[in-house]
1. Taking distance in nm of label points 7 Å out along Cα→Cβ at positions 85 and 245 for each of I, II, which is largest?
2. Where does the value -14500 come from, among I, II, when helix-only ellipticity at 222 nm (-39500 (n - 2.57) for each DSSP H run of 4 or more, over all residues; to 500) is the thing being computed?
3. A value of 151 was derived for volume of the Cα convex hull per residue in Å³; which structure in I, II was it taken from?
4. Comparing FRET efficiency 1/(1 + (r/R0)^6) of positions 13 and 77 (r between Cβ atoms, R0 = 30 Å, to 0.05) across I, II, which structure shows the greatest value?
5. For which of I, II does mean count of other Cβ atoms within 10 Å over residues 165-172, calculated from the coordinates, equal 17.6?
6. Computing Rg and Dmax of the Cα atoms in Å, for residues 181-236 alone gives 12.7, 37 for which of I, II?
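All of the numbers you see were taken from the coordinates with simple rules; none came from a lab. Treat the numbers as computed from the prediction; the structure is a model and nothing was measured. Cβ atoms are built from the backbone, for glycine too; each structure is taken alone.
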Structure I
Amino acid sequence: MPTKTEPDSFELRYPPLVLFGWGKRAALTDVLRGITANARVPGVLLVCTRSAARNPGLEFWRALCEGRVVAEHVGVPHDPPLETVDRLAAKARDHAAEAVVAVGGGSVLDVAKAAAVLATSNEGITAWFSGRWAPSRSGLPVVALPTTAGTGAEITRNAVLTDPERRIKRSVRAPFMIPQAAICDPELTVTMPPELTAASGLDALTQAIESYVSIRANTVTRALAAEAVKLLLNRLPAAFCNGADVGARTAVAKASLLSALSFSQSGLGAAHGLGHPIGALLSLPHGLTCGILLPHILDWNAPECGDRLEALAAESGHPSPTAFIARVRALVADVGLPPDFRELGLMRSHFPHIIANCRSGSMRANPRPMSDRDIEEFLTPLARI
């Protein structure tokens, strides 16, 4: 018998059901029926974006829930504040909701997942967010339908939330936060404007690359991540330029799902670790922050994970890690992101707050450690001094 864990041993945790494909949103009714023992649609708290409430419309979602929507919430900010979670949990309790249907991007899905856990608890989100309390049992079942192709929140066990007063952004997590079902319909992403397509796609690309080189990566996560990287490098530009391109939208949505299936098991890296406090400070969309950081983090990590970058470069059709990083940098520029945070307001005076609030699991999974001094030196050329 071996005396220690084998180097490539791993555990995988995913939703019991993942559906992917054009038009798959129509399966929502059957998925909801499968949640209850008597095959009826449960009473639903419907949480969605304003765009999903307009197109395909609230009546569309109510019909798929067979008229069993007991409460609704439309619209969630892109950096969801803690109070939104408490408000949704209270709404679920007040209307005796039995399940949550979340239709939207990462903010909507994350708020819905956290609220579903708290709906069956007497605690509020602040205690969980601050680490004073952690849930010990499942909440309401969640069915997640992403309308963006980037965050992967439809299959993950965490929710990224913001304390706006302290300008802190971090995750709460629990194994049973994983949705009961994820319905990934690329058609729901067609209405994304170009800037959201770019930010979401770069979030997915960052997740896939960071997952591939993570110190917790394994055979399964690397295979998923490599395929996601190939799809995004090849098809994100087309989805950005022409949102009606069915093939490009489908490829990018698939890549987003694959990246989430990867990073949810392996962890991420320093682009996400630094991206959360920078985004919270400057009120920047998460994908934009990660996209700007990604080429710089790749340069930083290369000395420590050259073998993995070489393998990923080869799998995505590049002759060397240098060529691969250059391709990533060119893609970031091609979709309109700046090369740094100088014009976005990052200052040296922000560095202490960033350093104090970046020490997440993502930083611990990064292949090359970053000390406080390293972070300061890394950020200096990216900031307005």
Structure II
Amino acid sequence: MKIAMIGQKKVPSREGGVEIVVEELSTRMAARGHEVTLFNRRRKLPKGEKPVTEYKGCKIKEIFTINKKSFDAIVYAFFATLKARKMAKKGEFDVLHFHAEGPCFFLNLLPKREKRKYKIVVTIHGLDWQRGKWGALASKVLRNAERKAVKYADKVIVLSKNNQKYFADKYHRTTTYIPNGVDLPVLKPTDLITKKWKLTPNSYVLFLARIVPEKGLQYLIPAWKKVVEQTGTDKKLVIAGGPSHSDEYFEEVKRMCKGDPSIIMTGFVEGQALEELYSNAYLYVLPSDIEGMPMSLLEALSYGNVCLVSDIAENTEVINEDCFVFERGNVDRLRHQIKKILNLHVQTHKNMVMPYSWDDVTDKTLEVYEYAEYEEKKEKERPCGK
């Protein structure tokens, strides 16, 4: 099949869950012989650096955008959709796969279903209009985009059972549940993280995610400070991640952590540092209010981390018996659980689990593409009046 994907900032990248999903799916599809085109957002490159046009068998097309947080996503979505419409007229893809709700805002610019020779598939990576980083206008646009995804897509994929129920209840729309995947990693000894931040095995509690309001650092930081005050623990809280359209919140988090020697902010991490952080944490904490299906939690489980998560369905669907839960937004219960886990002296990295593999996710996604094609063929073959 010829497949095009819209919605990621860029591939390769670990800027967010969408980028990870698109990279894992697209490169596996290309390896199986499918022709995959990825629409990346155009970024200003360092002097002398050339734009990427191919990655692991996938074609890369850079789409014009305005690199300012108020315009970046919407401008990209508009021009990416126009580019897709132009390519479609030349028959350059069989499946157009939109990732996340935002890019779906311009789905109405594409021909209606009966006039298309290709299928539109949308993956909902979470109910984006709920996210705290968006203002009232952006949330309204995202709600509109969600409705267009329901109306225009041939198939809708969701990452959680909770989101599947939401679309069934609100729109009476049948969706396909395909959770995110993960690969079983190799545990890495401390090296780089010791040199950079003086971290040793089991000496820290790890938060690793984008620093945006819905991830819950406004609960974790005060809870952690209280734990340190009450227990005198010498463990550190490591906050690994960068902002995403959330500069004000990021600055507020930095102010909350300033002057506290028990908290380390590493900024965005990837590669060896990321692997070492997962491999040696005593506890992984994700106190989020909203998720689609948290990639960082899946990865933490694959490394055998003991995890403490908020009790939202998207988290509790994923965790295993080695994990702990607290009531979403309840700072005191979060404090209580951290304190209890520190006292338990838990055994970490013993039970490495891979809830879902990327090969499985790729198989199921290709089945959705093929089923969409089958449904179209069946519709065309149906006798008149039936």
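1. Working: I: 3.7; II: 2.2.
Largest one: structure I.
2. Working: I: -14500; II: -12500.
Among I, II, the structure yielding -14500 for helix-only ellipticity at 222 nm (-39500 (n - 2.57) for each DSSP H run of 4 or more, over all residues; to 500) is I.
3. Values: I: 142; II: 151.
For volume of the Cα convex hull per residue in Å³, the value 151 is produced by structure II.
4. Values: I: 0.60; II: 0.95.
Looking at the calculated values, the largest one is II.
5. Working: I: 17.6; II: 13.1.
Of the options listed, only I reproduces it.
6. Working through the options, I get structure I.
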